[in-house]
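Structures for review follow.
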Structure P
Amino acid sequence: MASDHQLTDIEKIRRLPWFISGNAFNSIFVVLTFTGSVFVLFLNELGLDKSRIGIIMSLVPFCQIVGIITASWGTRFGFKRIFLIFYGIRKFVMLFILLTPLIIKNSSIGGVYMWVVGVIFIFSISRSIAETSLLPWAQEIIPNQIRGKVSAANNIASTFAMMITIAVAGYVIGRFAGIGKFIYLIAGGIIAGIISLFLFSHLPGGRSDYQDKKHIGLKPMFMSLADRNYRNFLLGLGLATLALGSLVTFIPLYLKQYIGIESGRVVWIDLGTLVGSATACYLWGWACDRFGSKPVMIISLSVAAILPIFWFLMPRNSIYSVYAASTAAFILGVSSIGWAIGFSQYFYVTAVPTEKRASYMPVFYAVAGLLGGLAPLFAGQLLDLCKSVNFHFLIFNFDPYTFLFGIGLLLLILAIYTIAQLRPDGAITTQEFVGMMFQGNPMLAISNNVRYRWSGDEPSRVRLTERMGTAKTLLSSEELIEALHDPSFNVRHEAITAIGKLPAHPKLIDHLILILGGNQPDLALTAAWVLGKLGNKSAIIALRETLLSKHPLLQARSARALAMLGDEQSADFMTQKLIHEPDEGLKVAYASALGILHATQTLNLILDLLNHIDEQSSRNELALAVVRIIGTENQYVRFVRSFGKNRETAAVQLLVTLNRHLNFPHPQIHIVKKHMQTCIDLLSAGDWNKGTLELCSLCEKLLTEDNRDNPTQIVLARCLDSLRQYGYNRNEYILLTLHTIRLILNPSRQNSPS
């Protein structure tokens with residue numbers, strides 16, 4: 001009878017330590033009994049050939065097919081009950097492996113082989129029944145929103161447990177001789193397995209769910225294959241399982257027989273795999289929860305595709321062989337844990353509908369088992385078939401494993417292609433996720449993210465928020481969005497500024513738009529500036545609305561932001577505001593924005609405002625707006641910098657350069673050159689009073705009646721009037737005049753991009 005009680009997330013999270021510790025002890029059992037280097041070396045010690053080893057290693061996954069038949073047991077009698085019963089049976093069955101030395105004394109190698117096959121077969125059947133119930137039980141007891149982090153924590157705990165186990169196993173295998181060393185290790189694994197069974201018994205949930213009987217039976221299972229996305233998921237999973245299983249199973253023997261590494265060290269090399277898993281585990285889990293599992297699956301398989309090439313090129317019988325093998329093991333650990341976390345999260349959260357778990361999950365378990373069993377079987381047969389291959393070509397060594405590596409690489413490529421066809425389960429694509437790894441400083445971003453989670457007081461939150469922006473990668477986007485809602489104003493303000501240092505992303509833009517339209521104008525000011533800086537045109541409509549805000553500063557900031565976004569449609573509205581707005585500060589902002597938009601029709605309005613404004617920085621900004629309309633902002637800015645250091649030198653150098661290369665078609669070119677040279681002489685002597693008068697004479701010669709509507713002619717005429725009015729006391733007019741003269745004498749520079 002199904003229970004009406006639904007587990008809450010609090011109840012689930014409180015019991016998760018039992019789940020994690022149970023898996024840690026179970027991983028010790030797994031490493032020492034039926035998988036990994038210890039078991040493969042144990043079978044090799046018994047004198048079995050690779051084909052027989054492949055058959056034995058294939059029994060465990062092959063028997064997963066039984067899960068299709070026994071899947072309804074968990075639904076009828078309770079997932080937890082079935083799991084505990086048959087997990088306990090498999091521990092008991094493994095005890096019979098301890099009798100192998102006795103079988104060796106009283107039987108042939110064939111008899112030993114049949115004994116091991118019989119034990120592993122019964123063990124595998126029990127395991128299959130148990131784990132078919134574990135899948136829906138695990139889906140029930142782990143909250144989806146933290147599934148990636150739980151997988152990471154679970155794998156970290158299991159990894160450290162396996163590291164200690166492998167270190168001990170490597171010592172035992174290297175220190176002692178004979179089959180007895182393996183028997184002691186297997187006995188230790190069985191003890192760890194019994195402890196894990198006790199820990200799993202404390203987990204909640206897993207009760208019978210027989211009321212959902214419409215999803216029980218073979219027909220609903222076969223109907224699950226009508227789900228195209230689920231079918232593609234199983235195909236990608238199968239290809240990856242076949243590839244990785246074929247490659248990894250016999251690597252210990254490859255390292256021993258062809259690379260020249262002794263047995264004890266071969267076992268220790270597995271530590272590299274565990275270190276890689278522990279190093280990358282949290283990152284993969286965090287990435288799954290944050291960005292989705294599909295990118296994680298594709299990237300981890302892409303990393304795994306490096307391995308066949310790496311193993312093929314590995315140095316043999318060299319002092320570097322162990323280091324190369326350890327590096328390959330590390331890469332294997334990084335990629336395999338990423339693949340395991342990625343596909344399990346996609347499986348539980350996206351591929352399998354919760355209400356149909358009783359029909360979907362057994363199919364997954366059976367397919368994974370079928371192909372997982374084929375992998376070592378195929379690899380063993382292939383290696384025995386090609387055992388006579390052994391030759392050199394150039395610097396390359398060819399042996400039976402070469403063909404295995406080539407096939408494994410091809411299968412991984414096909415798996416990546418298939419996984420790429422799956423329905424996305426996150427907010428970003430794989431390409432975007434990969435791009436994040438090459439944006440800014442990803443390691444700094446991840447470090448800052450972790451530290452931000454543990455930060456407490458306001459100064460540390462502000463500092464870490466600023467550092468997240470400094471990393472310049474979208475890996476910190478979620479933390480910065482969270483910081484936008486921090487209780488502290490200073491943290492919120494720093495978060496907006498930090499977002500301005502990141503690449504534009506729609507989610508960030510949306511949150512900034514919400515702040516822009518909120519009731520905190522001081523934050524809205526910064527948000528408007530950042531929206532303009534990021535350059536995403538989706539913010540244009542929101543910024544246009546704030547042009548009507550009751551806060552003048554926000555109007556000004558929004559106008560500047562719209563100009564940065566190139567919103568030419570707002571130019572007419574800004575022009576009207578420039579004409580009728582009484583606030584001088586706002587008029588300067590609109591004029592500056594119109595300058596960025598190259599609004600030529602507003603040139604006289606901006607020049608009028610320049611003539612009447614008093615504040616120097618505003619006059620400088622208006623002069624820059626004029627320059628932007630007539631062209632070559634970059635040259636003007638460089639000229640302003642040099643002018644600020646020594647205006648006589650800057651002005652003289654400009655005029656000397658123009659005079660030296662003067663080829664301007666002018667009917668009185670000799671008079672123009674004469675005025676220019678006189679101006680150079682006067683300014684060189686520091687006589688700005690007469691020099692300015694001579695500059696006015698030069699401007700008069702360059703003005704032409706038939707071209708008065710040209711923007712540069714308009715500016716030059718207005719500068720001439722201002723020079724007569726203010727003399728050399730208004731630097732912005734001196735700068736504008738000299739710059740405009742340069743443009744007239746070099747027409748190709750007019751209206752060029754800034």
Structure Q
Amino acid sequence: MRKRLPALTLACLGVALGACSASPDQTSNSTIETEPMTTRPPSAERRPLTITQLGRTRTDAYSWLKDENWQEVMKDPSLLQADIRAYLEAENAYTKSHLEDATADLRETLFAEMRGRIKEDDSSVPAPDGAYAYYTFYRPGGEYEVFARKPVSDAFNPEAKGQILFDGDAEGQGLAYFDIGDVQHSPDHKLIASAVDDKGSEFYTIRFRDAETGEFLPDTIENTTGDFVWGAGSDVVFWVVRDENGRPSAVYQRILGSSEDLLIYEEPDPGFFVGIDYAGSDKYILIQTGGHTTSEVYFFPAGDKNPEPKLIAARETDIQYSVTDFDDAFYILTNADGAIDFKIVKAPVEAPGHENWDTVVPHTPGTLILGIESFKDHLVRLERTDGLPRLVIRNRTDKAEHDIAFPEAAYDLGMSSGYEYNTTTLRFDYASPSTPDQVFDYDMMTRERVLRKTREVPSGHIPEDYVVERIMAPAHDGETIPVTLLRHKDTPTDGSAPLLLYGYGSYGITYPADFRTSRLSLVDRGFIYAIAHVRGSQAKGHQWYLDGKLEKKENTFKDYVSAGRHLVGLGYGAEGKVVGLGGSAGGLLMGAASNMDPELFAGIIAAVPFVDVLTTMSDESLPLTPPEWPEWGNPITDEAAYDTILAYSPIDQVSERPYPAMLITGGLTDPRVTYWEPAKWVANLRYSAPDAGPYFLRINMDAGHGGASGRFEGLKEAAIEYSFALAVVGKVDGLNLTADEH
């Protein structure tokens with residue numbers, strides 16, 4: 001767990017869009033209406049395809065938007081079929097003409113504001129590892145991270161000059177898309193390995209270079225997930241390969257300088273994805289395989305070549321576990337034996353099977369254990385109670401525990417293990433919606449903390465100017481939904497302010513109450529920014545997740561709408577002045593909520609939205625479909641799952657409703673939510689509810705799930721989102737995005 005260079009974490013920019021456009025004369029094709037392209041929205045040709053499944057029949061009029069050779073398109077976007085490209089470029093041209101050009105001045109202002117809040121020459125806190133301390137930094141104007149090191153004696157000396165190991169700006173120069181998956185130094189500090197994706201398809205190439213000279217080694221490894229570890233001897237690398245369907249399916253070994261790669265582990269179940277990492281002490285390498293709800297872990301000594309991985313505990317359906325080593329044993333975080341909110345057990349390395357698990361930290365209902373990190377003399381766990389996190393430190397010798405907690409109403413807390421195992425220093429990060437990120441080094445013996453860094457906001461930021469609140473909104477069934485709120489202290493709560501309501505609610509992912517500078521551009525203009533911690537997340541424990549998946553998925557959508565209606569009732573917004581925001585599975589939430597209660601919203605921002613749920617979950621060839629069945633159900637074999645998904649799948653439930661204005665985005669090389677899902681959704685909205693909207697589709701023709709690469713290109717995309725949000729609530733002079741104007 002400790003051989004990764006520390007990345008400089010930037011605040012998420014919200015929803016990723018694209019920076020692409022097309023002129024009208026590039027879009028002439030029989031599949032779309034073309035006169036005049038920038039004044040009328042494109043209308044995709046309907047080519048009805050009848051699908052019969054489990055005795056049920058449905059019609060897909062826009063299935064042709066899925067390129068038959070989509071796997072090749074992910075790797076080479078130039079191979080996209082001409083008629084599909086023409087339609088997507090026509091949509092981009094329409095969005096550019098009616099939204100982007102109409103808000104150009106505002107977008108420039110928003111971009112300048114957001115860029116002004118970023119310290120352009122920012123750097124991470126150096127992480128010691130033996131003779132060196134490793135860190136990352138940005139140059140003024142630079143888009144990508146630079147990875148560097150300096151002597152450990154100068155770790156916290158800002159004047160000390162570092163040695164550049166990997167220059168993201170130089171490597172990404174001239175590329176339309178560039179993502180650094182991972183950069184790691186070898187255990188002997190002599191070599192640097194880097195994984196890079198230059199298309200957005202999440203197929204990474206690993207290359208190696210000499211740390212001193214910068215010269216590349218001849219070894220190159222293609223078609224990886226970007227997930228790799230060094231062997232202890234510094235001459236061998238273990239990595240995860242993507243199969244022909246893009247799934248992380250196997251672990252291979254490369255001895256540097258060798259022309260042959262050795263298969264170490266191959267996963268036979270397409271519903272299980274493979275990963276690789278170190279255990280806490282770096283003595284062992286772990287191969288992790290599993291789906292959303294089931295885990296299996298193998299291990300082998302980090303010094304082995306041609307290793308034979310040993311199983312820790314055989315997979316059991318719906319049993320999850322993760323592993324580290326501590327005090328000469330394996331410590332395991334698991335939900336086994338009915339521990340819904342997880343417990344910690346230990347097992348001997350020689351016989352780590354389930355039958356030998358002894359409880360160390362018992363299950364406590366309502367206290368969700370999120371993760372564990374081990375050090376030579378301390379075991380640290382991150383847990384969440386009542387929606388708020390805390391760190392708990394356990395001493396190896398006397399088993400005594402103490403915790404680190406904070407007093408704010410809502411905040412985010414995370415831990416970083418660093419590189420070193422034999423240390424008493426724990427590094428952790430703290431932030432709240434109004435408080436910029438702080439990095440602390442905490443001595444687990446003396447309990448003293450040192451503030452290593454506070455995130456700078458060059459244009460200025462006064463935390464006291466903002467109000468952070470946590471309220472509990474009543475749900476439809478008597479539950480209560482945590483909602484985090486951020487507003488300027490001068491913003492009224494009498495219903496006159498517009499409300500942006502963010503939601504996600506899937507996979508147990510809990511959106512943090514952290515600090516994001518981009519939000520301030522809305523909050524400073526009078527928006528109230530709210531995060532609804534709906535079911536499907538783990539905000540109130542693991543059961544909160546279980547109650548928002550499979551046959552209970554509609555709880556997610558109902559929670560979100562209930563939270564919005566409750567906020568309106570309290571004066572944190574008004575009907576028709578709410579802007580919904582969500583991406584990926586959160587885009588599904590946006591689609592379902594707009595079907596459920598369209599009058600609540602002034603606008604919807606749905607990024608890379610997972611909206612064609614039934615069709616996608618019925619397509620076994622897609623990379624994520626088999627692993628996703630435990631989350632959504634398998635409509636290929638299960639009639640109940642088919643009916644449940646059909647009842648909420650946004651594309652399948654589109655009808656003539658008073659939908660609000662929508663900004664819908666996608667990425668051409670996105671392997672997670674494929675580009676044709678948002679494209680089909682917009683086409684269906686225009687056909688079924690032509691008098692509502694308007695609907696703006698923006699497909700990034702040079703990127704995947706994460707949108708544009710680079711920290712400033714991402715800001716430009718956030719500026720498009722926020723200009724749309726401001727426009728739909730009437731805060732953009734001369735631009736009316738209500739349906740009756742289109």
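Identify the structure, out of P, Q, from whose coordinates distance in nm of label points 7 Å out along Cα→Cβ at positions 60 and 100 was calculated to give 2.8.
Source structure: Q.
For mean projected area of the Cα convex hull in nm², which of P, Q scores largest?
Greatest value across P, Q: structure P.
Tell me which of P, Q gives -24000 when you compute helix-only ellipticity at 222 nm (-39500 (n - 2.57) for each DSSP H run of 4 or more, over all residues; to 500).
The structure behind it is P.
Name the one structure among P, Q that percent of Cα pairs over 21 Å apart, for residues 316-499 alone of 70 was derived from.
Clearly, the read-out refers to P.
Can you say which of P, Q returns 34, 51, 15, 1 when P(r) over Cα pairs in 10 Å bins from 0, in percent, for residues 332-371 alone is computed?
Q
Looking at FRET efficiency 1/(1 + (r/R0)^6) of positions 444 and 484 (r between Cβ atoms, R0 = 30 Å, to 0.05), point out which structure of P, Q has the largest value.
Ranking P, Q on FRET efficiency 1/(1 + (r/R0)^6) of positions 444 and 484 (r between Cβ atoms, R0 = 30 Å, to 0.05), first place is P.
Readers should treat all values here as calculations from the given coordinates under stated rules, not as data from a laboratory. Quick caveat: nothing in here was measured; it's all calculated off a predicted structure. Cβ atoms are built from the backbone, for glycine too; each structure is taken alone.
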